[in-house]
1. For relative contact order in percent (Cα under 8 Å, 6 or more apart), which structure out of P, Q, R has the highest calculated value?
2. Have a look at P, Q, R and say which one yields 0.15 for FRET efficiency 1/(1 + (r/R0)^6) of positions 99 and 131 (r between Cβ atoms, R0 = 30 Å, to 0.05), as calculated.
3. Of the structures labelled P, Q, R, one was used to calculate helix-only ellipticity at 222 nm (-39500 (n - 2.57) for each DSSP H run of 4 or more, over all residues; to 500), giving -9500. Name it.
4. Given -0.19, -0.35, -0.94 as the derived value for log10 I(q)/I(0) by the Debye sum over Cα atoms at q = 0.06, 0.08, 0.13 Å⁻¹, which of the supplied structures P, Q, R does it correspond to?
5. Comparing distance in nm of label points 7 Å out along Cα→Cβ at positions 219 and 275 across P, Q, R, which is largest?
6. Given that Kirkwood radius over Cα pairs in Å, for residues 115-290 alone, derived from a single structure, equals 17.0, which label among P, Q, R identifies that structure?
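Read-outs: derived from the displayed coordinates by stated rules, not from any lab. All values reported here derive from a predicted model rather than from experimental measurement. Cβ atoms are built from the backbone, for glycine too; each structure is taken alone.
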Structure P
Amino acid sequence: MTSLAAPGLGVLLWMGLVGFALTAGLTAPLIRSLAARQFGKAIRADGPQHQAMGGAVMIGLLGLLCLFLLASPDREQAGLALSGLLAFTTMGWLDDLAGLARRSGKKELGVGLKARHMFALQGLAAFSLTLGWLRLPTAEATPWGLPPALLGVLAFIAILGTVNGVNLSDGLDGLAAGLLAIAFGGLLVLGLPRVPALLCAGGMGVCAGFWLHNRHPAKVFMGNLASMGLGLLLALSALLSGKLLLLPVLGAVFLAEVLSDLIQVGWFKWTRLRSGTGRRVFRMAPLHHHFEALGWSEPRVVRSFWAAGLVAALLALALDPWLG
């Protein structure tokens, strides 16, 4: 069924403002509720406790948006977004509970997820979503006439890379929220069909609203629950709008975070295998911690990464005629 035309500027502004206002207003009582239940975690060993799973409001609002869109002619795209959001949010929630159980000693909260189990679940979900996307006409809109098999591989990598890039970025005050708002906004400016446009407008709004509580000094962090869900929606918005090849440019900072972590772990294991002593490429990984280890203050790292994210969004806009 043909997708409805892209929504007007007024609708997108309304969507973003509503998302901003509801997230800003509802996250405050959520923080108090999480604190009362001791759902906190220390980002650093010597740092204060931040409330985990603080991004639940954002995910709830975006989930409601997907449910609303199920009643439109774009129900297939909305259904794919909703199923992906539920899958990755559930994985993030289970991982958050496992982390809280380890820190608090409350074993009844834990589910025993290990890194390899999580990656396997992510891979299964990404594979299922990729198959669903390839059945949609939007997959054919990706430029250069790439064959379906290659498109599928690229989409699979895009989903996993974006989800984990956003997840790794949720470690400094305001970093992930700001980068996501820039990325959603940059994608929205490119001109999108109805479903991805509304998802990006809503995503930008909720991330901006969450930033009010997550800015330095942060009272709350997204947690895996929200960072994985939002990463999935960013990747899927690019896929549904035929902007797959622009996603690595638009999400260049998220890509750098993932690559720095992979390089650090891979090189450490390789050198330990070869010489018995593991060596590191970066002082710390992911990349934002490397700059902290160099002596940069947390606000300086965050502002610099935001600036890099903005430059990446502008570059994606410039490249859109060729890659989009």
Structure Q
Amino acid sequence: MDVTLACDIMMDFDSSIRPAMYLAEELVRRGYTVSMMSPVMSVDVEQRLLARGIKPVNLRVKLFTKSLGLSLSWFEAWAWEASIRLNSHLAGNGSSASINFSQMISVPSRVWYLQGPPSVALRDMEKELPMGFSVAYKVLKPIIEYFDEKLISNMRDISALVIANSKFCASMYSTFGIKINEVIYPPLDCLTFCPSTSNPSSNYVLTYLGKETKPSVVKRVADAGVKIKAFGSKAPFIRKDLVEHPNIEFLGRVTTSKLLEVYSNALFMLFTFTHEPFGYVPLESMACGTPVLTYNSQGPSEYLTDAVTGWLVQTDDELIHKAKELWDEGYPTQMRGNCIEAASKFDVSLYLEKWWNILSTRL
């Protein structure tokens, strides 16, 4: 039997692509003929799909922002579909997806997996956007919200079943009048994400810098004397005052092996998000035995337990104060074991079991 999974742009297999990839590989193992459709795929992704027995369907959308980073390319690919349905037009009349993991290919599907509406993400991120992007967003905001609502409504109408990647994600779509049939959290490969050492150095705090984080808060924590290592490569540029800060070591994009090392050896993970439907970074940190300091809201609050696997605060000021307190005083060592146990509940094997329970009656 043929199965097609539609995805957002695929320049690598990170973040939002992971849920689709794990499921595609499982379907291949079960004997299905699997295709993955995307507005844009890198050559490396196409080759890696073929090596896994998956047929790549690259719509080859021309993106003017391709050289400006993944975030802007993602937004442009979404904008083409939201405004003139370019991506679904290139897919061809009669095209469909057995499972649609995308927010930018509006073709009929048996299941649509929601990972967050871009208009809500931008609204949450607005205060932390660089000046030029902030001005552009203020001008385009009504247009973006109009087209996003229109696209979401259309995709719901042509999808038989709707699954969200978190309760918070489901709540966002409910404001658009979308009824969510199920919640399936994204998967984590706990064989890969696990402690790299039994004796962590704990001499720095790890943080992630990207388009959906708060660099201003990270700087205030560093100003308080906390030594920070930061990774990430999604943002078009990283603020100069962060890169040159004496208490911040910016690592940029890191390999998986390096990521496991810095997760495992950190005292704790500082996660200063503005918008996060689920949040891979905190969960990966927990799987490596490192607790997380973040906000008591959105996706991370659904799997983090205060004072057990991390610390949940309400405001930026509380977060900065708690970061300094933890840096100076530490925390009970058993929290590392708590983190590993909690993260194991999101292992890819459990994720695939939940999917198969649904798909066994729909494929």
Structure R
Amino acid sequence: MNVIETRGLAKTFGGTLGSKVEALRGVDLQVGAGEAFALLGPNGAGKTTLVKILLGLVRASAGEATLLGHVAGSPVSRLEVGYMPERRHYPGFLTAGQVLDLFGKLLGMDAALRRRRIDLVLEEVEMLSWRNQKVGGFSKGMQQRLALAQALLPDPRVLFLDEPTEGIDPLGRVSIRGILRRNLEQGKTLFISSHWLGEVELLSDRVAILVKGKIRREGPLSSLRAPNPEYRLTLAGSDEGAASAAFAAAGQEAESIPAPPGLMVWRLEVGDRAELNAVLDAIRGAGLEIEEVQRVRASLEEIFVQTINEASDDDEGAAGPGGVQTFTKGPTEVSVATREVHSD
């Protein structure tokens, strides 16, 4: 079952002098129940606009979106949703407990339920001892934890998390990951938007990369990497001719890359384990010594940068019908002044 679904979702903002800016350009997306899904993209790609449409904070120009089986943005669609925004400002004179009590009232919780849930979520984010402390004295990391507690307050089925580990130290990030994993184990769905690609790689089942309002890549990380395994072979010696002949004898091509003195390093792609072993047998048969065999996996950061670089050239500063434009500055989309707030 999909808890989030969009079909042809588009958003165009009105700009200056009658121009228009496309933030989303026909986004099709599905997120299943109990999934940890990450939406990635450079600044200005449209990530925040997409989340705001799903939450009813911005109205789509075209297309459809549903959340928990209801039209996205409708009050009923938000009843079982928690949202941790990237930027939030809590009144400094309120305590952590008072902040959460205020949000509980806005959610329509009665007093007994508020007290119970506030203690539970503060304990979950390891801030119960700070319940009666004023948030004006909180560090950025503590404010992040309070924001996560706020998102968890209604015991939601879907959690929208915008930069959930921003401003938190390494030990804190480990703790936050543990909290989020426990929520996954309880069947909750996580929708994560973050620039911390290492964190996303550790948390997410599936990712989508949004560039200039379009989904450019989507799927499990394993499916986004190169289809054939890539290996780096380090060999003793400097006889590149013998090494090249051994690769050719095994029916493979390898690329020589810079290596320390007395060693050779080669990069090659093979179809499977049998092909790799044939290469290793050929190298040994040529009298060469194998120093190291290393499996090379493309990191999420490499996939992310490659996806941005592969975005079609005709999207760069292109103008469509009716004066619709997308302005870019390097890999980052920059929108002109609009009548409706657009931030990402």
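1. Values: P: 25; Q: 14; R: 22.
When relative contact order in percent (Cα under 8 Å, 6 or more apart) is computed for each of P, Q, R, structure P gives the biggest number.
2. Working: P: 0.45; Q: 0.15; R: 1.00.
Label of the originating structure: Q.
3. On the way: P: -24000; Q: -12500; R: -9500.
Computed on structure R.
4. Details: P: -0.19, -0.35, -0.94; Q: -0.22, -0.39, -1.07; R: -0.31, -0.52, -1.01.
Going label by label, the one that fits is P.
5. Numbers: P: 4.9; Q: 2.2; R: 1.7.
Top value of distance in nm of label points 7 Å out along Cα→Cβ at positions 219 and 275, among P, Q, R, belongs to structure P.
6. Values: P: 17.0; Q: 18.0; R: 20.4.
Value 17.0 for Kirkwood radius over Cα pairs in Å, for residues 115-290 alone corresponds to P out of P, Q, R.
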